[in-house]
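K.L.:
In the part that follows, the structures are each spelled out as C-alpha cells.
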Structure P
Amino acid sequence: MREAPIGVFDSGVGGLSVLAEIHRLLPNESLLYVADCGNIPYGEKSPAFIRQRCAVMADFLQAQGAKAMVVACNTATVAGVADLRRDYPSWPIVGMEPAVKPAAAATRSGVVGVLATTGTLQSAKFAALLDRFATDVRVVTQPCPGLVELIEAGDLQSPTLRQLLGSYLQPLLDAGCDTIILGCTHYPFLKPILAQMLPADISLIDTGAAVARQTQRLLAERQLLADGPARPAQFWTSASPEHLRNILPLLWHNGGVVQSFNQ
C-alpha cells in the first residue's frame, strides 16, 4: 500500500501547481492527476454541482488505487471536502485553504489582498477564515472571472491576460495591500508576470507547499510514505486529451501520460 499513488484532482490544470509542490517534497511518491476541464470553471458553478463532481473524482481515484487524495482546488474544497471526509472516513484527504493566517502574519501595512474565484470568496468557509485569522488586518477581496479560462488555454503572458490581471490588481494596490493571497491553484502560474506588474516589496502567498507538507504528515502518520522509485505521473482530463498534452509542458516539467476521463 505504501507504493500506491497519491490522487490529486482540480477543476482544471491549476492543481498542477500543487502537484509540483507534492512532487518536490515527496519525490518517491507516484502521482495521479485528474483535471475536470470539461466542467471548468468551478468558481461559477453551484455548490451542489461541485459536490457531485467531487464524488465522481473520489470514486475514480479510489478505483485507480490511490492511497490518499488531494483536493487541489479552493472552490472544490469549500463546497465538497466535508462530504468527502464523511463518505471516505478512512482515506487521507487533503484540501486547500486560502492562506489568510500566514498573510495576516506577514503584512506590514495591515492590508491584505485576496485574488480568488467568486465561489471561494462567497463561501462561509472563507468568511470563517477571516473571522478567525484576520481580525487585526483589513482584507480586500477581488474576484477574478476570466483568469482561470486564460490559464487553462495556456495563456500566461498575453496582452489580454496582462490587461485583465491589471484590472484585478489595481484595487488591491489602491487599498494599500502589501501582501496578496493567490486564492486559486491556477494563480501561482502567474507569478512571473505578477513579479513584472507589482512593486518588489509586495509579497505573494499561496498554499501549495503547505498542502504538500500536510500530505506528507498524513501519510507518515499512517506509515504510507513510499520508498520509491516513483512511477511516471498519470493524467486524465474530462475535456480534450490533446489540449492537455499541448499545455502540460508549460505547467509540469516531469512528463507523464494523458488519458481521457469520461464520467
Structure Q
Amino acid sequence: MRRLQHCLAALLFLVCSAALAQDPARVVDIPTRPGVTQRLLVLAPAAPTKAAVILLPGGQGGLQIFPNGSMNRGDGNFLVRSRQHFAAQGLFVVVADAPSDRQSPPYLAGFRQTPEHAADLKAVIAWTRETAKVPVWLVGTSRGTQSAGYLATEVSGPEGPDGLVFTSTILTDPRGRAVPAMPLERIRIPVLVVHHEQDGCSLCPYPLAATLVDKLVHAPRKQLLSISGGSSRGDPCEAFAYHGFNGMEAEVVNRVAAWMAGN
C-alpha cells in the first residue's frame, strides 16, 4: 500500500510539473502598420530551449481570436490544433491571426503575397525574437506556406526568420503563385518540407514536393519529410484529411521539432 501511495504521489507530481511547465496561453496585440494591429495567441514554456515558432494557418487565415484565447473560426487547422504539441517540445509558440484590417472575409485571401502582409509578419518576427530570445522559425501550412514563402523570399537577415517549415505546401495554384514559382533561390536559411504521401488536395500533389526541395539551392540545410498514416475524412483539401495530417499531429510535430534542433 505504501509503495502504491508513493507511486501515486510521484505520478501526481509529474502531472502537476507538466501542467506548470508552461505559462497559460495569452493573447497579445502588437502594432504592425499605421493603424493596424496583429493579434497573437502565445504559449510560452517556462524555459524555451530550442526555438520559437510562428504558426501560419491555411485557408483564408482569419481565426478571430478572442481576448480569452478562444477562436471564432479556424481552430481545427492542423497547426492551430497542434499548438500544444509544439509547446510540449519546449518551443515558444505564436499563433498568428489575420491583422485587424483583415478580420472579415476574405481575410488573407489575395493578401498573402503583398508588402503589407510582409510588414505584418516582420513585426511578428521582431516581437517574437525580442520576447523569446531564441531563433525564430516560420511554420506555414497549406495557404500559410504562401505567406511563409513570400516573406522568406522578400526579407532576410535580422528582419526575416531563422528557419522555415512548409507543411502541406501549395505546389500548384491556377489562381495565383504557388510556392515553387517563387524565387526560392533567395532563401538562405534552413528549410524543412513536410508532406503527406497521400495528400489528396489538387493544389498539393506529393510528387511535386521533391521539386520544391530541389529549388532551394542556397538553403544551408533542407529536407523533404514524407509522412504516411493517419486517417482522412471530408474535403481532401481540408484540415481533417491527409492534407491536415489527421491522426498524426503529435508525430509530425515531434519530427519537425527534432529536425529544427538538428537531430
Structure R
Amino acid sequence: MDTIIDFVNRYVAVWNEPDADARRTAIAELWAEDGVETIESAEYRGREAIETRVTEAHEELVRSGGFVFRSADDAVGHHDVIRFTTHMIPATGGDVAWTGSVFVVLGDDGLIRHDYQFAENGDPGTRATAEEFLRRLGGGDPDHIAELFAEQVDWQLNWPDGGHPAAPWIRPRSTRTEAADHFRTLNAFHVPDRRGGSASRVLVDGTDAVVLGDIQQTVKATGRAYTALCALRLTVEDGLITRYHVYEDSLTVVEALTGRDADR
C-alpha cells in the first residue's frame, strides 16, 4: 500500500509541477516511453504527447486558473492495475471544482503502459467544456449537446451566407435553441449509427479552444460515406460555449450529399 500511495502522490504532483524540466523528469519516471493516456475525447501516445497534455493542463488550470490537484486518498490496486480519484480545488482553499477517476495499467518495470481518465463532475475550464462537447457530439443527442451552449452564441460555419440547398442545416444561428435545431437537422440527413470522427488535438488558450480533427458521416439519401477534415473554434465563458466557428471541407460534404463529384 505504501508503494501505491507513493505512486499516486507522484502522479498527482506532476500536474502541479511548475518547472518544465522537473515535470519532464517526473513524466519519464511515471510513463513508459510508449505509454498512452486516454480521456473521453482524445488519446495521447508517447511521453512527448503526454508531456504536451500535462503542460497545457498545468498552464490553463494551475498557473492561470489558480487550482491545484489533490489525491482523494482512495487508491486501490492489485497486480498491474491501480485505481484512484483526484480532485481539483482552488489553491487558496474552497470547494472541489472537478473530480476525475484514474485507472492505470503498469508494466513489469512499474511504469504506466495505459492511463485512463474519467471526468466525474464539475467543469475545470475551457478544455473540460470542449472535451465534454466532443463527447456529447459523439452521442448525437441534439438537446444534450445544446445544453453546453449559452443563450446567445456567435455562430459561424465556413459556407456562403446563403448556405447550400443540399445542406439545409447550414444557415445563420445565434441561440441555444437554434443550436439544438442545427444538430437535429444534421442527424436527419445522416445515418445515426454510422456517425463518427476524431479529434487529434485540442489546443487551449484562456477561454478559447481549437479542436483539430475530422467528421465522419454517411448520407441517408445517397448512401455515400465521407470524411471531412475540420477545425473548430470554441470560446467558453462560465462553462458555456459563446462562440462556435467551424471550418470544414465543405466540398467533400456537398459531394456526398448530392452524390456527384465536383470539379476540383
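K.L.:
To test your reading of the models, identify which of P, Q, R gives 1.4 for distance in nm of label points 7 Å out along Cα→Cβ at positions 61 and 109 when calculated.
P.N.:
Comparing all candidates, it corresponds to Q.
K.L.:
Out of P, Q, R, which structure matches 18.4, 67 when Rg and Dmax of the Cα atoms in Å is calculated?
P.N.:
The structure behind it is Q.
The numbers here are math on the coordinates, done by the rules we state, and not lab data. Please read these numbers as outputs of a predicted model, since none were measured by experiment. Cβ atoms are built from the backbone, for glycine too; each structure is taken alone.
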